[in-house]
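What follows is a set of structures to go through.
What follows draws every value from the coordinates through simple rules; no lab data is involved. Just so we're clear, the structure is a prediction, and the values are computed from it rather than from any experiment. Cβ atoms are built from the backbone, for glycine too; each structure is taken alone.
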Structure P
Amino acid sequence: MKSEVIRLGIQTDHDTQVIDITDRVKEAARSTGVQNGVCYATTMHTTSGIMVNEGLPDVEDDIISMLQRTAPELRDDHRHQRFLPSDGQMAVNSCSHQRSHLTGMQVAFPVQDGELVMGGRQTIYFAEFDGPLYREFIVHVIGV
């Protein structure tokens, strides 16, 4: 049994965006040499997400729009919207945490014969909700 973790970086360009990371996850999984097992892609941040959906610009826009409606910015009832002594600054990103919670932090795919087993229309996305920032995600492959 083999277990390998690969840390990858990504620079986001906007406050909110989804970025196709499918090829990067597939390549990282291939590089481990695992033939049969499972591959996880996990964000290292609480204001971003990892998600799967169909790779079409309209779908991407609709997902962002839905998240913005569901977790709107700068509401008076956001408890995280206050001065944080631990950070020495105002917290103004409650909606970013909420959107991350809705998308999730991780996806998993089977690995068979050295390749991810994915549906023909599935795309793996890194979802940014508090950018632009340099971010990291990991690809963890376990198997034989």
Structure Q
Amino acid sequence: MFGEFKIGRAEMNEPYYYRHSNFQNWCTCENSDMFTYVGCHYIDQVHFITGLMPKSVSVYGIKDKYLNGNEGYLWTDGRVIWENGVCLHVTDIMGYPDDGPGGNFQGLRMYCAGNGRSGMLVHKTSIAALNIATLKK
């Protein structure tokens, strides 16, 4: 329908005010990070859609402080390489503007190709939208 998955991007930007919540007690450097909290679900989604298995996962995290002084990896950038050699880039942060539209930003964008055409799947949770382009005209 969409063609072979070639490259993608996933993103989950939680509001800055989440730093005032219970996250400051458990999503700390010694326990977890923003990618582990939600990035794994994007890996599950791509696997469900494509049937592909991840080959490698790497994550870079930037430390930041909560109000209680605990440190967490609140800005993370992940890269998932799949068994067919394609890449999914995943950004998970706790820095969406508190007054930003929609409360947060999250979504998945997948670009695909096949049969001399390209396809895509774009899901934006913050506006409850799914845009697709299939290989069929």
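Could you figure out which one of P, Q the value 54 for relative contact order in percent (Cα under 8 Å, 6 or more apart) was computed from?
Answer for the origin of the read-out: P.
Of the structures labelled P, Q, which one yields 16.6, 52 when Rg and Dmax of the Cα atoms in Å is computed from its coordinates?
It was calculated from structure P.
I have 0.85 for FRET efficiency 1/(1 + (r/R0)^6) of positions 99 and 115 (r between Cβ atoms, R0 = 41 Å, to 0.05), calculated from one of the structures P, Q. Which structure is it?
The read-out comes from structure P.
For helix-only ellipticity at 222 nm (-39500 (n - 2.57) for each DSSP H run of 4 or more, over all residues; to 500), the calculated result is -3000, so let me know which of P, Q that is.
Q
So if we calculate distance in nm of label points 7 Å out along Cα→Cβ at positions 43 and 67 for every structure here (P, Q), which label has the highest result?
Q
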